[in-house]
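These are the structures in question, set out in turn.
What follows draws every value from the coordinates through simple rules; no lab data is involved. Because the structure is predicted, anything quoted here is derived from the model rather than measured. Cβ atoms are built from the backbone, for glycine too; each structure is taken alone.
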Structure P
């Protein structure tokens, strides 16, 4: 399969990401960069909210339902615009044409470089991601297709009533399921294409809006922002491959636009293109979108917002003091501190976040000094140092002394770096009180650094361009237009770093698409075998298998439901008993009763690996190979499909129950 063949799928993904949001944004008075960058934020909020409403109303999730949400959102935006038309809160703000042209022209090379990196890293568009969280994400899409339920309030259970309920951020799954339903693309293709669009387009345009708000109508800044946005491997590249954390990938790609709204609300922008009244509304929409994408993105925005918000409150207090109302200023400052401290105290103690806060899967892996060095050199998680890019970021910090807004960007960058150091080098129970909202995962925390790193790098380019034009670095450069100097410096960076450190960026994505058989959960041979299984297994039958041997991919790749649907699936006592004692079906009535209860009539034995077959609690599945009551139906190498015959007298077909 070629990437050219999935261009229509990519265009549909772009349509879902921009289609709902653009008309809403335009009705709210957004134009140009602001409208284009905010559109995915609005679209994600609309789609995810629509999925929840549809699930609560008992309406099956589908492309027509997703489309039906668009006129509803547009109607609400139109009503709001009508009600506020006299107050000036939603008046349109339009940039000159050269601003938009500079942003587009500067982004085209970024789109091209990013797309090339994705193609090289993923391989073929139907490449299967094969890391820890992938089975859940794939099978969530399969579950949505089968059940029509895409609500964030129910998705976590994947249709299993014996799995404890709870909120799970489903925006990525809602969006990707719409792409599957709209195009007929396979689940791996749709997942890869959606992640590619997020990486190649959504993230750069969000960074453009952030740079636009920080530097105003600066053609030079907008001409280089797009290219610099894809240069940081920690995001979006690392979250494309690590985990995989595709919900985080979507949420963090929306964060720059949300941070731009924060800077507008707090007054730290130059030549604002959003408007403070509208920015409050956009910030609320961003929080909805981020919450449905992944809640730790909300915490990231809170961390980045603390300094600009605090500085705005302090500046207001000084103004009140000069106006003779010092007491009110003190009260407002005290209230701000109380809200921040109270919010942190709640987050640190509430049972709602206990599972996230106390997650202990990750351990420290380096010294604090090494972690600090990685932050300075953009080499997080033991990667190679990015010397030239890091030098630009450091030069950009020198401009903070003269530019107030950059001060608060720098402050956010330093706090993000501190959180990364705590996770990478310490990761203790006490540091979890600060890092636990990101599962104390160094990869998720490192992903925050590019949000502030991009504008700092832009500031570095502008500073060096100014030195060039002043003749202090190169006398002949005085005749160059400022944008040309900035673009020239960025081009030098691209060439000198072999396409903006393309090897590092691609390696971070490629890790989730292993080519070596020994690193694959589901081998190429198994993938070829699964369509044959679909011909043998009835559509309404459930297949048993050890998820660690690749059988878990059957649902996503061949549309045959598996009981143990991901590697960390919470199992009821009966499900765990079945996994441990399946091989005793011929002699144990409890096993047959469980098989009937779960409509399980087949067993799939995947990769032949002793380390996998020994995984608890799936010993009963491994024991099927030598047990009575299991008929071999088909095989491909070590992969075998068995029909369960041990319970014929109490056939599961005759005792099917609705799950």
Structure Q
């Protein structure tokens, strides 16, 4: 009898859903069965015995390496569309949390982000793009939770040491000013503040920071620590009652859905404060779908924050396309709404911070998992995932093998949910294009009897959200412009008075900070320039180069001519360069190869095959001093290169066999002030 009921139901629904699949020829979506006698496991969804932990939200990180660098330069309406897909409620990813890097002038994965205090007496709360991004997120979701975390720190805090805890009061003051500046200049309330991303913490510093915040009336700002591993911070908290009191949330990175005993014993909120970090293909989406459920099921983590928000940096930099969506072409306006956006939506659109997990959550008999959350007002959301091992590997950590297979799962609603008459259904199937669906709304599921029971047919790599909420939506815009390579001819004279952003479009600083600069004393041709503004090495997070460098263009460029006016500000020891075919960036910048044309204030020049200056192609004397403008030109064609100074040849046809392609770049010999103007690159291939 049960098999006949199942078969009849399948036939009726197959007809309806095949029609819904449309002319695209996709396979029909799976079966939703209102039946009691269905083989397979039965799973109870019940609040009779109380609720589980409070849900704190799903979010993403902007920064941790200048990951939103190119987004700010997108033309409208495409920039606003991208932001809607990320933050607008009931539209796309609909994120609950935005975590941003507190710029510290250092290389932090894919670039540098400028500090609000390059020096002790220097404060500017309009540098960079994180302020702008937080405001745009707030426009779309006034309730979004804002977090700040330092990756690197400006060098003056270290007093000659590569360590931010030389003066605990000074570093706490520096972080506090960022929070106060966010409110004073941008009307942004920062909700959580971190310590130092994935680096050592100082127990006394955490206590000093809490006292500093309280003294400034920032009691509401909560501290999360240590943005690394569960240990040793949780053990430290159990041994130190004051530390236990001042830390509000324990945040771990890439926990693999698991915690340690000490973390749970603290009875603090537990967050996966950085996770995902995986290419945003369907495998990346599968990784995200699995951990959003299992971080709570296996590890009691009540928030998961993905690195990164949007892949808006040159793709050939480290961890290319590891954002929830891709927006790396401001010159064309092209962007891609990748599948992790819609995987996020399965949770974010049907829950909110302040909801509670039910105690009745867990794994499915034949692989996969389910969670259930409620607002305590009668609303219920159930999220089910069946991500396979092969298609849900995150970039880290190692994922032990597990098996997922076809199954029928029966769910029984009890307690205050027993009389729910209808559930909205949203569905995702990852994998082959012929069977792929992304966040598709199916027919409502009616619970026609008083048993509160329904069944689902589950295949591999699927997501279901079943919810009482009717507000979900799959937002859309007309297709953006088609993808285009970086323009082969590109010019920038930096003639921008009072720029909206401090950085010039499309330049991606890899070491050092290059900002718009106004020469008040020069009303002529070089009144507005791009200036490298650091004269000391920051407290590093990654292996910054000892030179400063900003890249631009198309990584595929092979034959190109780079021209730029340059101005050395440091007498005797100062130097600048222009470059082509630069083949590395981000945390690998120290090992960058290319063709680098250097001039120095001591009247010498050098041509090198690497940024570090170990591979020397040519060197000699030129008529160069500091405090004078010069025009450099570098020509790289095939296996040869040539260079010119003020229109006169310095060298010609020097062999340069490696690398064969890469970006254009500008930079300085050390951390020193220097200016650049009238940048021009022309690539022929």
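One of P, Q was used to compute distance in nm of label points 7 Å out along Cα→Cβ at positions 355 and 379, and the result was 3.8. Which label is that? The correct label is P. Comparing mean count of other Cβ atoms within 10 Å over residues 243-250 across structures P, Q, the highest value is found for P.
When helix-only ellipticity at 222 nm (-39500 (n - 2.57) for each DSSP H run of 4 or more, over all residues; to 500) is computed across structures P, Q, the figure -5500 traces back to Q. Quick one: FRET efficiency 1/(1 + (r/R0)^6) of positions 235 and 523 (r between Cβ atoms, R0 = 41 Å, to 0.05) came out at 0.10 when computed from one of P, Q, so which one is it? It traces back to Q.
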